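In the part that follows, the structures are each spelled out as structure tokens.
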Structure 1
């Protein structure tokens, strides 16, 4: 569905634009195509998509070549005002993995290998493991699509699973392992990041505990467009 370069994840096939009618049952959206046809598309985002699911918003869809799919189209991005926002969380890990592999992330250089889906305990898997010459880092990746007054925020709903991952990173760090929580902000109308304490105060408190325990906290920003998605740099983070 996409190809990559050191600079961007480029869509092989042009995305189709439409207008959002509604999101429902979490994984479905109804959209109106520009020819007035109304279709149902798959929404691969388990969050609330707070501020990113307003009826009437312009959206971009990809189309699967798999003839067995019930809903061939997938929601990729939503336009709020003049900003495209990446909401396909199925792409987030691959975006971060490729940026690390291509050494676009300043904190990871001389990368030898990146592994996926690393089991760290009986009930926990983390997204990535970055192996370098003399070190390795276990990473949990989170997609951030929410922004309020120019501040990117995570989560957009209470996330017990997210808090569990933070506690696992704290546990691993206490054992002497290097661990990281990596937030990818897929919108360009934010200039900083903060945990959404007003939505999930426990997650916010646990993120602060993780940072104090030595868990590496990274926030990077991606520029999203119908042509490609590219990670362009880091954002400052405030945990206060």
Structure 2
């Protein structure tokens, strides 16, 4: 992918899972990476160490994505440490599986604040600097659960609402920030991104949901981010790319 060497990226929630894979694939492409985490300090440090070993500059930054003040601090610290931002990947998020009648206000606020409010204010803060630098790319990690109502997400009302909001936010920001900043989203399907791999039985059950008959890996999402961040995607904005083994095709 072209146009990435010596660019600077902030990847939120990059201490593990999908965020980790994104940060490292960008580093392999020559991108200097700010590795954000909320609680995965050791994981973030290891990601930054591996990124630095690839020959790029990398820092770790802690912050709560549900707190607007901390979100702005994360962006400022990334800019100060690495000299500005060209790429923002809004990956940090929380997932909850709670029956509808058991969702309380505190849970709703935590999920919506982290998954929707945080990405908006992170994008707002990063876009100011990007415009001063001549442009940039923002990529939001949404979810297949934000594209359609489907079994498997029936215990995740706040989560699916937040991701649906992130899809619309992506389209809105793409219009507002054009032509200098491209804004796209990725909607992952079932991804085996937990520290402990899925059991074979669970993997087979979930793989059966996808037309391609498989469960995705963090690298599948990272490859999509790499493409959307590159010059090869220079004519793409306001889009939501479903990386889900074909599940969205049947919605």
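Values quoted throughout were computed directly from the atomic coordinates according to the rules given, and no laboratory measurement underlies them. The structure presented is a predicted model; accordingly, all values stated were derived computationally and were not measured. Cβ atoms are built from the backbone, for glycine too; each structure is taken alone.
Structure notes:
- Structure (1, 2) behind the derived value 0.90 of FRET efficiency 1/(1 + (r/R0)^6) of positions 37 and 133 (r between Cβ atoms, R0 = 35 Å, to 0.05): 2
- Volume of the Cα convex hull per residue in Å³ derived as 132 - corresponding label from 1, 2: 1
- Which entry (1, 2) yields the derived value -5000 for helix-only ellipticity at 222 nm (-39500 (n - 2.57) for each DSSP H run of 4 or more, over all residues; to 500): 1
- Among 1, 2, structure where relative contact order in percent (Cα under 8 Å, 6 or more apart) as derived comes to 16: 1
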